[in-house]
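As structure tokens, here come the structures.
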Structure 1
Amino acid sequence: MTGTDTRCTRALVWFRRDLRDTDNAALYHALASSRQVWCAFVFDREILDPLPARADRRVEFVRESLVELREALRRRGGDLLVLHGRARDEIPALAGRLAAGAVFANEDYEPSAIDRDAAVGRALEAGGRTLHLAKDQAIFARDEILTRTGGPFSVFTPYKRAWLAKVDDYYLKSYPVEKHAANLAPTGYGTPVPTLEMLGFAPTDLASLPVAAGMAGAERLFADFEARMARYAAARDFPAVKGVSYLSVHNRFGTISIRRLARAARLARGEGPATWLSELVWRDFYFQILWHHPHAATGAFRRGYDAIGWPGTDAHFAAWREARTGYPLVDAAMRQLERTGWMHNRLRMVTASFLVKDLLLDWRRGERHFADRLLDYDLAANNGGWQWAASTGCDAQPWFRIFNPVAQSERFDPQGRFIRRYLPELSRVPDRFVHAPWTMPAAEQEAADCVIGRDYPAPIVDHAAQRERALELFKAVRP
């Protein structure tokens, strides 16, 4: 918790990536140190206005989560003010109107958020107020895990060893908000949650997707996952299998406590929980990478790879984006992204590798497309994952190791169940051809009602040839 003295008569809690009223560090610290606490959320125009589409599932997810959060706070005797404007302006102004001596919020590690929080802190200080930031979305953040020489880790495995050696009950403790809930300002000061239309957005298909917003949605998903966590290690790489937690969007918007998830994984023991805990450690790893190396947000972590002159074409980028590459697993994954706003983690690696090392396109173009489409978009994780696949990041896949999209398909979707779910045009293609349908004899193509070039595209590139071109690109600039 930053700040030397958090005691004050009145305080304001600024919700951001922590849309829950339980086990919330900033909310707890505000209630424990103040006699009267107001709560607020800002639909930040600096985030919303640049969004490329006026129908954005993330905005609707946040809005629905806020409706639930407001009701939860009202049941505790408090309320929620929901504003629409520039947070760096709205929060200091609101603190002034409420005569709040301090603003409490949870840390955010993205460069733009750090800049915003610094501006808010300066504005509050000018008015004689203080901004207090608490750690909430990570178990270990910033420089809490360092190498023996005092520097940041850039390789995951030793970071994970240090993380596991340090973690204990103190770092995974829950913050009992209910203990001090009586200090919430009385119900009735809040404001209704704006409609999407009031925010300048249109409704989406969120309600039809298998992900429910808010704390209740997170609880249902977590209860379901706990019952199958033991199978996580064996099932997580197969997109046709219900093997992962599906909690990523809830981790992104903080509708469930990351400490609670880590506690559950640590207590469960066994290969499945241990493997899932590793995935939570990856979140912290990428947070601290972005904190220590903000240049990685817009360029290669290994700066030398910025010199690569990517020769890929706009036509190939459009084919990748629109699921027209002719490689079934890649196309099925891209359709999953478009239809649901989510993509299986194994497929995120496959599609990213294909864009960079088969289509020879700059990884930043793919990273930006995912940023526009993913419901669970998180800069640190998305950037880290793309740079891993592109071999430009920390602890990345070696540049000479290139995913074969057909081999990945055969290994992780052996019967083509996932492929057929999203590519019905391949529904009648025999299993032995579903991973590379262009290899079907013409008669079998007609029999399967899947003529290549008519019903499903031919491959837009030859993997073997593109692999050699990719190797030459990296050889030319490798550090």
Structure 2
Amino acid sequence: MRSTTQSGEVIVPSKVELGGRLAGMSIPKQVFLLASWPFLQNLLGVIVSFVDRMIAGRMVGVDQAALMDMMGLAMYMNWLMMIMQGSVATGGQALISRAIGGADEQLAQRSLGQSLTLGALAGVLAGGLVWLLVPFLTPLFGLSEKAADYAEIYMGIVALSSPLLGVIVVANACLKGAGDTKSPFIAMVVVNLVNLAMSFWFVFGLGWGIAGLAWGTFVGWLVGTLVILWIMRPNSKSSALRMKLAYLTLEAKLSRRILRISYPQLIEILGMWAIHAYTFRVIGQLGQSGALGAHGVVVQLEALSFMPGFAIGSAAATLAGQYLGAKAPEVAMKAVRMCWYTGMAMMGTAGLVLFLFAEPLVHFILPLGGEQAELAVPVVQLCAFAQPFFATAMVLKMSMRGAGATRLVMTYSFSVMILIKVIALSLSLHYFEPSLWDLWAIMMCDFVVQAIVFVYLHYKGKWTEAVV
């Protein structure tokens, strides 16, 4: 039972100790340790995405408008490819964080092995699915014939990296669940630096064009996967988790526990992807020249603002799981709230930067300007106002997933998205002639409503009772 004062304030036990990397730390220090490395990791990832677009924007002998439209579609296709692996990663992280909080090291190690195997299998399925879907999705999304040709070249190569992606995404999540965020950072530094170097060489050195961008991504994931497996080798003395070959063989009971946590996230994120894909298609039907490319640029820049929120949300997920594993739900709620307030402050500040510097940031990606830049600038400024709400929804949802309450998150998140991003967008397209700015204004309402819903769910506290 949770103890409270007459005013309703939660009474937190005076001392709850976690084990492993977080032992002996105060909650603020735990949040800082868990969030700092993911923040740097996300920062590097955003920089690489920027550079990829800059490389694409400086290719010669290609249709630039079609190429940028293809890059916008590629974001959604890469996201689709990561959905299965990401779901397994959520299940593995939740189970491992509970095991670490409950001082059950063997369960943590076994869960790592099961999660890695399931992640690799999910990667094979996801890569094949993406490879099969690309020819059907490009006309559905309204891409030009040239942009569709570019997409088939790019995604046909990137899909080969999906099993590698499955291993590294799952490994990183499991390590974070154990309180180790530095090792995933090191692995992703390697991924991104190799990606940059190889993409630049393949495109400009060897003249491979769009295929060069894709092969750069593949080589980056390959080398990064080898690095993370080396970090988690059986005799490692630095990793919070160590991979043992015996635990890679699937165990029916433990795998089912992981998948029971994973499948609601799979449904939620797959539904979210379908909704965003529908949004992408709606934007393609606007009749605004360059709208798809501008939309992709806005998404890219918006990643600057939610980058710190995602890092804080990752910390919230780990702390929620570990404190619940330690049988301290009151402390779990306290830790999550500290992450929530920090995330709002950081993303609010990032939103202010977006608002003030929208134009130079857009032109940094699109140095030649044009219609896409003109469309993107006011939309970027609009997004700035929604960042505190986005931070609230992001951090609270991630904390609940880390606790294993994935079904709860799926139900409410998916319901709000259908109401706003499907029904409201469809009505606007049917009865009005919306611009790209109008559609983004509707989508910003989704962040506001989700923030309100998940604040209510957080304080209600049912998420702390999730069984993993």
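Observations on the structure shown:
- Which of 1, 2 yields 21 [relative contact order in percent (Cα under 8 Å, 6 or more apart), calculated]: 2
- Structure with the greatest value (metric mean count of other Cβ atoms within 10 Å over residues 153-160, set 1, 2): 2
- Structure (1, 2) behind the derived value 1.27 of Rg/Rh (Cα atoms, Kirkwood Rh), for residues 249-304 alone: 2
- Structure from which 3.4 was derived, distance in nm of label points 7 Å out along Cα→Cβ at positions 385 and 449, options 1, 2: 1
- Which of 1, 2 yields -26500 [helix-only ellipticity at 222 nm (-39500 (n - 2.57) for each DSSP H run of 4 or more, over all residues; to 500), calculated]: 2
- Parent structure of the calculated result 25.0, given that mean count of other Cβ atoms within 10 Å over residues 113-120 is the read-out and 1, 2 the choices: 2
- Label whose coordinates, when semi-axes √(5λ) of the Cα gyration tensor in Å is calculated, return 42, 24, 22 (choices 1, 2): 1
Where a number appears in this text, it was derived from the coordinates with a stated rule and is not lab data. What you are looking at is a predicted structure, and each value in this text was computed from that prediction instead of being measured. Cβ atoms are built from the backbone, for glycine too; each structure is taken alone.
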